[in-house]
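Asks: The following blocks contain the structures, represented as structure tokens.
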Structure I
Amino acid sequence: MSERKHVIILGGGITGLAAAFYVQKYAKETGKLVTFTLLESSSRLGGKIETIKENGFVIERGPDSYLARKTVMTELAKEVGLEKELVSNETGQAYILHNMRLHPIPEGAVMGVPTKVMPFVFTPLFSIFGKTRAVFDLVLPKRSDSSKDISVGHFFRRRLGDEVVDRLIEPLLSGIYAGKIDQLSLQSTFPQFVETEKKHRSLIVGMKKSQPKLVKTQKTEKKKGAFLTFKNGLSSFVSALKASLPEEHIKTGVKAESVERLEDGTYSVKMEDGSILAADHVIVTTPYAVTKKLFNEKLFPADFHKTKPTSVATVAMEFNEDEVSFSLDGTGFVIAKSEKTSITACTWTSRKWPHTTPKGKVLLRCYVGRADDQGIVHESDEVILNKVLDDLKKIMGVVEKPEKYYVSRMIDSMPQYEVGHKEYVKQLRGTFEKELPGVLLAGAPYDGVGLPDCVNSAKRAVESLFTK
């Protein structure tokens, strides 16, 4: 990349914005003449990220935080001047709803895997049979072929049994992907468990050994939360990214219709209004269904993303403190699939993220929409609210209607990483490299659904352009 080059970035969500930032950054650092144009079909940037700030509340319509251990997001926040805006979540007890009772998640459970004996033995969440079956993990052999991808459900059921999976692991893990864990790819979602089994054979032993030891000087220190967000909401991160980029290089309300490779190796991006934009490289960050329409469908593996992305909705509710008599001693709860509830989880947001809520108020955020029951997401706001309140009345004794509420829908927002996902991505990118060199695929359909995963995917795509 020696002469002047132009990169078109399709999609103005977090992946597209991060890609634009890194193109600008690496062009400056390397002295290469590279410019970009970011195209977003909607009227706003940020994709699923959207924050409401009103009357002292900070309410997220989409994602509310990211995993602190995935540091690429924090590094980018520092680069756009938001380091001092970062806040960690408050720690506290989380619960599982089973048989319409809230059970504390046993102390020492790491992603559902027990690492402490006594809390696991005495929890009423599992039967004696379920507890005994889980202990088999200590003696079961490891898989003979750990390179073969299997489902998350199959892996954990073999090691810990159905009861622990259905009552603890499934509600904890499937909530991240809003999918069915018996179809979810282990290698593409939780590869650390593959390595744990390879190294230690037993998950219980391996996860226990992987936990940092608490030294005496740390015992009185407050436990740090595993998640980070921004004081003024995630939209402030979007605004900071946008502010770091030249305004004239960002186009909203414009839709790409197709991408075609020309004889000279450059690309022509045809817009919906008939206009044509020229590019040397194209970074595609759009949802997978949109991406397929931009190119020849023959490029895409037939079985890749054969399951439609799932939709979820959230209901954020504002209450006066005296209207919620239930003791919010913790951060919230998730719900076992066997329960006949509309909600799948509830975050006690005012407890987990105190900065989001004025004094004397309570903020709850409930989630609805399962992979095998998508109908509720498409109900009216009022119907969704009433179903959520009906559940909260039974679970928490909440009888009052909220002072204000916000129903947010994320339609087809959660790509389903089914078994074989990693190989499909490798195959697809190999095809693009051969047939459409210079067109790069990035974002949630391929490299992880978390915000840091999207940022990292964008960063790697841009780095590959600057190393050619």
Structure II
Amino acid sequence: MSSDNFFVNNTNPRFTQSTFECLDVMGGTAEYAGSLVLFTPVQTCISIILALRNDTTIRLYKQSTTAFPDFQIDISALLQQDRTVNQSILCDITASHYTTGLVAACIVLFSIQQNIALTGLDIYIQSPLKQTETESEEEALAISILKALAEANQIILTENELPMLAHTALQLLSLHHFPLVNTLASYYVKPGHILPILCQPDHVSSTFIIPEGLGFAAINLGPKSNKQSTLRGQAYTAASIGYTMISLYDGTYPHELDKARKTGNRENLLYNGYLANITPNEFDNRYKWLPKHVQGSTFLEKSGILIDPALSVFPDISYPVFQATVYPIYENIRAQYFSLLLQHMPETDEVERRQKSLQQLGNWMFQSHTSYAALGLSNPVADRLIQLVQQHLGKGVFGARLTNSNTENNVCILWEGQQGYDTIQAIYQMISQEEQSPISLHFNR
């Protein structure tokens, strides 16, 4: 169905908005510990056309799918008399049609925040959205919806107000945690640029241009397994255990950690409450005594305090404390160096210096993946893809790593020039032939 046909009975003004999906180039798997994360947009773009209605009905058409492309529902009962969200009704809508649930969450939260009447809308989604959206697609869609709602209501949202609202909408619907940094990236990222965000908690820096001739590709290997998701949560908890052990060792009182957990204020804690603020030298000189594993029951008996209120320690789990603690410390340094070198790349006519710089960037990406995989967070297909990139070094590709996502296995690859572009296409064909599950390739914008 064309957009004109979809809106044929709605004569209200239409508003179009687009948002790029994001790829974290470096640092994204250590955001939980305060690392610098570098983002760039990929080719896929979530575009919507939206028109307000004169009732409280949501009517949605998703161009990219044949399964339930057209969905309609009344949301009048979604906003309760005390102007809070009726979670039960939102859950019912989401269970019937997830995308409509996300649209509904955005509408009702926008209505509450701006203190305006709840209004329905017609929304036409022009994008590569699949029947089951990826995390990055959901973030981009929420941003696009709220951009269009603000424009339609002639409301200017301040600074981080819009991405914060999108993040809240996503959290209302999701069983897994959406890091705010990813939603901020979807909002602030620019084509052809790198966006640095320091996750302490979320300091957005100015974007910088990707050097001419360089690019980043993303190969999506499909959903993460339940085992990967479980181990990821355990790694986050293990890192928080490591921070508690380091803090207590250096004289922090338990009540100070407990206060930070309750208030969210980490400023007065050791290293401002973030592992990423420990330098590799400091860790090697002061904290290498950390045990490889800590049993949950042992930690709970001795202190049991984590400064992250979203995390819990389970007594029967053995947590990989050493590796989970050391990973963000080194990943943050790699991301910092990566950013600096990328901003000071030798020109294309300085062939030898440029090649050495590209090799160094690639080495940091490989180191990132190796350290991440040591936590059990990779998978055989991603490791095989990294191996294929390593086998093609010298052919325009320089490094690769599994990126940060709660739900998807995305591998980011650094490439240069036509040779690199062709090599990535060849690698993509190889891995596609080897694997039975759907695999997709995207390049940065």
Structure III
Amino acid sequence: MQNFDLIIIGAGRASNIAAKAGKLGKKVALIEKSTLGGTCPNRGCVPSKLLIGYAQKIREIKESKKHFIRAIIDDIDQEEIFKRTNEYIYSVEENYKKKLNDNVTIFKGEGSFLDNKIVKVNNTKLTAPKIIIATGTRPTKVPFENAWTSDDIFPLIKEIPDSITIVGGGFIACELANFFDAIGVETTQLVRGDTLLENEDEEISEIFKEQYCKNVNVKFNISIKNALYKNNSFEIELDNDETYKNDALLFAIGRASNADTLKLENTNIKLNEKGFIKRDEFFQTDVEGVYVVGDASGEHMLQHAAAFEMNHLFKMLFEDEKEPLKFKYMPHAVFSHPEVASVGLTEKKAKEQNIKYVTSTTSWLASAKAQALKIKYPRTKFILNPDTYEILGCHLIGYESATMIHQVLAIMHLQNDIRNLKEMLYIHPALSEALLPAAVQAVKAIHEYKESKKI
């Protein structure tokens, strides 16, 4: 039995806790069955955005005729694109190791519990007064042999396909389908329902669908009946009896908990109905001294949320933080074409929760910088409390939406009142100035609502 001050199962963002605890002189066991860094830098956010960066440049060139530029793409070096992305991925583990000092012992293997306080990895037993579970998630299992998930393209060591079918209508599917289509891979996207990005505000998702489908071949209300891998390609049969061949088949249909690998049946740790680990507001499971952070809880499933949680848990364990972490707002973005960013309630959620609200949707075209982009679809939508002027939700679609949303987010965090966004001084004619007429229109919408109630 080896004794430690802290055991961490999962070396994604939680490796930062290991690094900081090690610097404090704590003896730390860091368990990782794959590569240090976890999903985000190895198989998720970062490599996908590196690929999407190439797609964005290709889209800009293809759409340059809007700017009276006749450009022709002579060649897209797909192999070099993946080579450079793979090189980044291969560098991740070494960069994470550099953060760790000699107080941190890395155990490569799958950690599991023998009881509430003993963890086994390979044939070694470990114990510590504090244990952190940060095992993240994995892609939902694919239903057909030789089909891919996003894990199979980061890094892509197989031959780049000439054609690919991507199943799913969420953000991962839409980001990857946009990339493959942009670099010249014949891309088909299959969606079970009739919407894309169904968790976004309906008005925004409709605009997204209209623009996105101008580039990507999307088939709606369709599923795969059967897919047979034969002679290095898939013979795909759809539920409408249509058949076709594609080199690759990728499923992006959600993510599943890794809790089933931990042998929690040997402990008093409880799971929720979706198989994620239950915790209290202090990140603690049903076992005192055992904590769960990040995607393993199933709560936010966003890297920036996980980073905040890890930092707060470290302060609770090794500093003097006594208060639980409460997220006031949780922003997110979809880095596809077009780009989408959102924070707070959608209109549908506001209705479901019987919250009094007004909405305001405004084009960006009042901004000269937005006009220079030569695109008409960008919008800002606000969901507002008409009594307090509070921003309940904000939804953007358009160029650099993920950057622009932070301007709204800052107002929401500091003093949440749409009038503060209206009274700000904006650089003219910066793209962010598109938020000014949106704020003006939003305040006007509240005033009109109040006037209508006087009648």
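Asks: If relative contact order in percent (Cα under 8 Å, 6 or more apart) computes to 21, which of I, II, III did it come from?
Replies: II
Asks: When distance in nm of label points 7 Å out along Cα→Cβ at positions 37 and 365 is calculated, the result is 1.9; to which of the structures I, II, III does this value belong?
Replies: Working: I: 3.6; II: 1.9; III: 4.4.
The structure behind it is II.
Asks: To test your reading of the models, identify which of I, II, III gives 23.0 for mean projected area of the Cα convex hull in nm² when calculated.
Replies: Values: I: 24.1; II: 23.0; III: 25.8.
Of the options listed, only II reproduces it.
We did not get these values from a lab; they are worked out from the coordinates using the rules stated. All of these numbers come straight from a predicted model, not from anything done at the bench. Cβ atoms are built from the backbone, for glycine too; each structure is taken alone.
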